[in-house]
Structure I
Amino acid sequence: MKIRSVYEQNKINIPISDLDCGFGITHSLRIRKFINTFCYPRIYGLLVPKFVYEQALGLRKLNKSFYFVWRCLQKIFYFWPRPFSAIEWAQGGKGKSRDPADFMDIDEEVIQTMALVGTIIHSKDYSILDLGCNCGRHLALLWQIGYRNLFGVDAMKEGISEFSRIYPDVYAGSEIYHDTFEHFLSRSARRSFDVIFSWSATIELVHPSFNIVKEICRVARYQVILVLNEGAQGYTRFWIYEFNKNGFDLSYALRPLGVDEGVRNQTTSLCCFRRRNLSYA
């Protein structure tokens, strides 16, 4: 992997607008970022009870009347939480719209990116949480380079089953949870993981009524490492602003993220944030 766009904050002066909007981002996308960052009341925790998570994950029978009313409220109020969006992922499986097979491939970009992530994490002893671990390919690559204190969470039960089948040793040596991000992070203790990692659209698909950046920063002790698809996915936001607001500074960025000179993804970035004013163990 030829690293052509590595920036260390405070060493090279990169405008925040460049790092937070990406290359070739349109004005309409900047407007979307503004709305998703500033125009949603963070009311998720006030309105979503535990049984809704259980219904979304398939742990409890879906109450169709309740579901219908909730969907109506979503259409009336743009800011209304969307916990039932997890159903599509929870029900994922072979041949479905959310197929675990889509998250199994380990190509050169994945290998090289995870090798770089391994160099960014400060200690092999750190506890690492993969938000959206699915079939476990990223945790498996971290395991290969010596990380053992690994955790993962995903809403897709079938994906987790595939994880246990494809990487039995990694699965047995890790702690994997079947849960939504919202529920898992909300019930996690403060600074309970040294590093939180997430690949691509996972956190970008979380509705802004849930303050996912605030919760990630509450739960992460030292670092947050994200592969972000800044150009088009889900509820894109001004990520650097959000993390700065919650006590994490951008310490490392690779943009655009690519494998070689012939491959460039103009909107995908690797960003590492670290907690402000905290010494590493």
Structure II
Amino acid sequence: MTPDLMEAGARIRAEHEARAKPVRRFVADEPYFGQGVALYVEGISVSFDGFKALNALSLTIDVGELRCIIGPNGAGKTTMMDCITGKTKPDAGKVFFGSNIDLLGLTEPQIAQIGVGRKFQKPTVYEQLTVFENLELALKADRGVRAALFHRLNGEQRDRIAEVLLLIHLKEEVQRTAGLLSHGQKQWLEIGMLLMQDPKLLLLDEPVAGMTDEETERTAELFLSLEGKHSLVVVEHDMKFVDQLTEGRKKVTVLHEGSVLAEGLLSEVQANEEVVEVYLGR
């Protein structure tokens, strides 16, 4: 072998090894849920150019709880989620995941990695890929460049994908290109992608917006099946959907002007004069 070839070979090998080095991942303490609390928000305030988006907001979500958050536009629902997921840092207050993880000290990717999943109103899926490929990409695994190139699913991973496909009502669409799915099916697929990462807490922003009545009903069934296995926070305006989720026995939180206006059973908040005045109407 000539010196030139040896040099070229060494250079190519060095480049390959550099690309193949595993990506260093952030490792945090596991959240501790022994006290029964999944999310603890205390006195968070956020101001944008003098406008107080959140005003000393406090909220507690229990482990395995399904909580619906309602309120008029501008009440602070999205800003609250932004603070929980690290997109926005509050001016004051505390946000804890479990009793030991201070979310305000972490970045968005770190918060996602420790088990907080967020779904925005508009579905974001890989439209050129199949349903199966979308779920495969979302698998919770440490996959650097080398792993991404040579990864093969094991039996446990395939079983997990099959399980999620059943949950999200897309078993029959497994090889369908995601771009060809209905709006509701895309929403389910994105929820499935979150579930592949096994989040402990799911934040869902108006998940049934734009869905048909049938899709909305099936989404309610999906969320109810997740209750207990995950903690869910659902921001929603569709009161029929909220009624389906709460089943007459779960707590609903009403936000207004950046703080909690009322909290209790749906029937209780619907009878609350202040809630009727600012949100539900007469």
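We did not get these values from a lab; they are worked out from the coordinates using the rules stated. Only a predicted model underlies this, so the values are computations on that prediction, with no experimental measurement involved. Cβ atoms are built from the backbone, for glycine too; each structure is taken alone.
Comparing structures I, II by distance in nm of label points 7 Å out along Cα→Cβ at positions 102 and 182, which one has the largest value? Each step should come with its number before you reach the end.
Values: I: 2.0; II: 4.8.
Sorting by distance in nm of label points 7 Å out along Cα→Cβ at positions 102 and 182 in descending order puts II first.
Can you say which of I, II returns 19.5 when Kirkwood radius over Cα pairs in Å is computed? Spell out each step's value before the answer.
Working: I: 19.5; II: 20.7.
The read-out comes from structure I.
With percent of Cα pairs over 15 Å apart, for residues 166-213 alone derived from the coordinates and found to be 46, which of I, II does the value describe?
Numbers: I: 58; II: 46.
For percent of Cα pairs over 15 Å apart, for residues 166-213 alone, the value 46 is produced by structure II.
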* Structure fact -> Calculated from one of I, II, distance in nm of label points 7 Å out along Cα→Cβ at positions 222 and 270 reads 2.5, and the structure in question is II
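So mean count of other Cβ atoms within 10 Å over residues 62-69, computed for just one structure, reads 20.4; which one of I, II is that?
Numbers: I: 11.5; II: 20.4.
Matching structure: II.
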